[in-house]
Structure P
Amino acid sequence: MPKRRRIAWFSTWFKDGYSRSLSAYFSSRLIPLLNERYEIEFFSADFSGPSDIPCFHYLKAFEEHRSRPYDLFIYNLENSKSAYFARTHLALIPGVVVFHDLLFGDFGPEPILNSAWRHTVKKFHSSAEPFPDRAQEHRQSGPQGYREAAFAPAAVFMNERSHEQYIREVEFGLLGRSERLSYYLSYPIEPFDVCAGDLQAIDRFRVGIIGPPRIENRTHKALLALQKLGEASELHWMVGSEEERKLASDLHSEYRLGEVRFYTNGSPEVWREIAANIDCAMHLRFSVFGQVEPYLGISLMAGRAVLVTDFGDSCYLPDSLMFKIVPGEIEAGQIAEVLRTIRTGAVPPADKISAYASERYDPGMVAEEFSSILEQSFSTMSSIMQNWQALEVQARQEVLNEQAAHSGPFKDQFRELGLL
């Protein structure tokens, strides 16, 4: 039997069985499907991880790598401070990066805020390039993860909009534009036993929405549309915390709507429970930050009638299987009209929706695609790591030379040790 490739997998993990982290969701679905094929060891910032594979604190990664070198490092990055540790380690050892987000809400953790990453890339390509002055200030140009993308010879994107942005805008990295590897990958989502009821026969129209009452989530438009609908509805609203629930409850009260149930431990696992018991799911979002997956995929896998904002990732989805809402002044009216249409039963067949979702999100298929990405990455990363290790040797020597230059009476000892 051939020896399994060794992989260092960086990701957040679950706490108390639930997590809003897309990294944790992705890792929990794929690692069990890949673990027989690869020797995976898991690294996090809090010692958490899957129970059936070795798990370490990320600060131990260098030690483990020296002991038994990994063939590949995989980093899961998202717009959350929980991913800071992975963003930090990526600056030390490049690898395959799974971008759950390409736009971040900040410039990252303290150790890399003043990162001279552009100089590092130039030095990687030319040993004659001088190291930058460490007192120099290096500003970031914006919230885009271009620094992280530069150290990702192979990049995997969990939404198509980010992948297109990467192809269009990222030009600078360890590999040239024509050499680098980039891919779009769907989230893995388990199938449902689809059971579509008669929407005309139900007493209460059950509607699910996601997210706190912020303008980008369009919840104010959704509630106004339900008010315009003018009939009994049962709202299932998933938020992420008790504070968000209070804000959502206050907004809901303003519209004097019917029954509502709030879910405060918002996560893909909780949304899956909701999607199994609603008639319609609203995945409305108008923002360049964040995305609607995997929640949208869960609703589609359940065969539910779905509303999405005609913006960002949703533009890539088929018009025939969902209702696309144009954001703006008439948005609430559009939503109300679509809800009336859904209420009459004039929706795509549930089995057709779930069949499409199965082709897009099937866990086995996603695992095969990701495995294929890894196989293509091994040889590329092998040559990258050889050059990276040579750069590390130069960097260590540069630091020693700098220390020796200020060592005064210890210069003879430094020469004796071969450091000068």
Structure Q
Amino acid sequence: MKSSFQTRWTFCAASLLLSAVVTGCQPSVESAPQITISNPSPTERRDEIVRVSVTELGEPGQPLRGAAVVLDNGRKIVPGQWLDEDLDSQPDTLLFSVSLEANGKASYRLREADKISLQTRTYAELGKRYDAQRQDGVYTGGSFKAVEAMTLPEQHEIGDGLFKYEGPGWESDKVAYRLYFDKRNVIDIFGKRQPELTLPQVGNVDAPSYHELQPWGMDILKTGPSIGLGSLAVYQDKRARRIDNSEQMTVSIRHSTPLYSEVEVSHQGFVGETGQADIDARYGIEAGSALTQVTVSAEGELPQWVTGIVKHESQLMQSGDHQAGPWRYIATYGDQSYINDGLGMVVFYRQTDVQTLTQDEHNHLVVMKPSLQTLEYYFGGYWQQGPDAIGSKAQFQDMLEHELIKLNQPLLVQVEH
């Protein structure tokens, strides 16, 4: 039996095509797990990634683990993707995209398919230069090739051209980010003009400068001496200090898959004012989202964490307490991109993690409580020329409120066997 599935989602003036072709599907069976997704909010949810663990799927789901699968309710077929979250060579989480009306609900049977084709909508990479010449401390020529992991060489110098766009990058079909793989450890934004993947063409040898507007987009954030957007830093002497003196810094590409990608940055032997600590930060992004999820874990003499947004001339926006739930945000919007057009930036944080909101010379800051061993927060950049076409502060605020609802009222998943 052959069938096809193609749906177009439209959200905030941006059109995004997600297509899957399913062939040779096995007939559904009553013993297959039934997955019901409910929207608890009075707001429509579009193209949102759902995660279901193998444990939740139970014994009936075990034969499907790692197989090509679809979710089928007789009217719609949704392709699924398995993710090996803990990298033990065994898939442990099922991902798929859903759209639900306000307070809506949808149920699907999970079943095997002989073949699925799922559009790749996220990507992560670390490009290292090979076959290059090094003169006066700068690499030229050669070509960049993707590597899965690398420890920063001791002889590395800022701007020496060893890494493609100076460090790892990760992206969805909404936006791309990069992190400076050196003692700056700061996050920058690549704005994109179309809902498609762009990083493979950015920063290659002899490619046009990403500081100039290209058909795909450009580097849109002026970071300067700040912590950029959402970078992990430590709070010291009433200011944000970059994680700048680790004995060893390592980048790993943990996931680069159609629906989810993740970069891990490890700092061994960071010395802060409280002593020495080992720090691990993971930056993950889902298809259809501009938000990066940051998860931090650390051991040793824990510093006081801080994150935030680079200060330009735009006024700070705060979420207030009008929404129930643990999540809040700080944000800015204005003509603050690299080419001085509209750019909105946001950091979402849990109230229970935060000691204070403040600022220093270069940043709007979210200062966390001291000695947190683990931490989670989100950040996002929204460009006027981007897929969501956020062209005003009012539009940006509407987007922020929608994202806040998604964090405070996540989709509910129920599995019946």
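So if we calculate FRET efficiency 1/(1 + (r/R0)^6) of positions 362 and 394 (r between Cβ atoms, R0 = 35 Å, to 0.05) for every structure here (P, Q), which label has the highest result?
By FRET efficiency 1/(1 + (r/R0)^6) of positions 362 and 394 (r between Cβ atoms, R0 = 35 Å, to 0.05), the leading structure of P, Q is Q.
Suppose P(r) over Cα pairs in 10 Å bins from 0, in percent works out to 4, 21, 31, 26, 14, 3, 0; of P, Q, which structure was it derived from?
Going label by label, the one that fits is Q.
Comparing distance in nm of label points 7 Å out along Cα→Cβ at positions 106 and 138 across P, Q, which structure shows the greatest value?
Largest value of distance in nm of label points 7 Å out along Cα→Cβ at positions 106 and 138: Q.
Consider the structures P, Q: one of them gives -2000 for helix-only ellipticity at 222 nm (-39500 (n - 2.57) for each DSSP H run of 4 or more, over all residues; to 500) as calculated from the coordinates. Say which.
For helix-only ellipticity at 222 nm (-39500 (n - 2.57) for each DSSP H run of 4 or more, over all residues; to 500), the value -2000 is produced by structure Q.
By the measure mean count of other Cβ atoms within 10 Å over residues 82-89, tell me the structure among P, Q with the highest figure.
Largest calculated value belongs to P.
Each value in this text was obtained by applying a stated rule to the coordinates, not by laboratory testing. Since the structure is predicted, the reported quantities are computational estimates derived from the model, not experimental observations. Cβ atoms are built from the backbone, for glycine too; each structure is taken alone.
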